Structure I
Amino acid sequence: MDDDADVVTLTYRSTGSADVASSLRDETFQRYLRRSKEGPVSAGEKWDEVVNDGCGTTTDVTLTVARVSGGGAIGGATQFEFIPATES
């Protein structure tokens with residue numbers, strides 16, 4: 001679809017865990033996001049997700065859409081970029 005975003009940039013509160021950061025970037029999680037969030041997307045949306053934190057533990061993570069590039073919807077080819085949020 002021509003309206004599919006090329007990249008959706010998401011921020012998240014860093015837990016300091018390398019496992020959480022790695023899980024977010026894993027292709028399996030990105031595939032899950034493409035399927036579960038398919039459709040229109042805009043900056044400012046917040047998504048509550050659960051990710052692997054290693055050794056069978058999970059961590060709740062809120063992903064915030066910071067930027068949508070190349071279209072206005074999440075589709076099958078959309079890629080995700082994850083950036084730890086800076087605390088204010």
Structure II
Amino acid sequence: TGDESWSYKNVLEFFLKSEHYVGQLGLAKDQHGQNGLVHTEEERFSRGIDVWLRAGQELGFENGDSNGPQTVGFSRTIFTKRNGRRESSYTSY
């Protein structure tokens with residue numbers, strides 16, 4: 001939108017407050033909340049994800065965090081899930 005008030009750095013604090021990251025990747029704690037009500041974790045059972053990530057590296061892209069400040073690259077998808085079931089704001093709150 002071009003509206004700087006919606007920039008990554010300006011909305012990050014609200015995402016950190018709402019998120020409860022329980023994934024296995026050990027993503028940066030300054031980019032993912034630990035105490036919010038919306039549980040998030042990466043998809044662990046995607047067939048071909050390792051091939052996908054290697055292909056990205058071969059093309060010169062980094063494997064990173066698609067929800068971090070650098071969104072160009074290849075990464076595992078982070079879902080709103082709790083105990084293997086998709087979660088919504090309705091079920092979280």
Report summary line: The value 40, 31, 16 for Cα extents along the principal axes in Å, derived from one of I, II, belongs to structure I
Query - Which entry (I, II) yields the derived value 1.9 for distance in nm of label points 7 Å out along Cα→Cβ at positions 21 and 77 - result: II
Report task. Name the one structure among I, II that distance in nm of label points 7 Å out along Cα→Cβ at positions 13 and 45 of 2.2 was derived from. Result -> I
Report task. Taking distance in nm of label points 7 Å out along Cα→Cβ at positions 29 and 53 as the quantity of interest, name the structure among I, II where it is greatest. Result -> II
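Of the structures labelled I, II, one was used to calculate distance in nm of label points 7 Å out along Cα→Cβ at positions 37 and 61, giving 3.5. Name it.
Clearly, the read-out refers to II.
Given 2.3 as the derived value for distance in nm of label points 7 Å out along Cα→Cβ at positions 5 and 69, which of the supplied structures I, II does it correspond to?
II
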Report task. Compute relative contact order in percent (Cα under 8 Å, 6 or more apart) for each of I, II and report the one that scores greatest. Result -> I
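Values quoted throughout were computed directly from the atomic coordinates according to the rules given, and no laboratory measurement underlies them. None of the values given here were measured: they were computed from a predicted structure. Cβ atoms are built from the backbone, for glycine too; each structure is taken alone.
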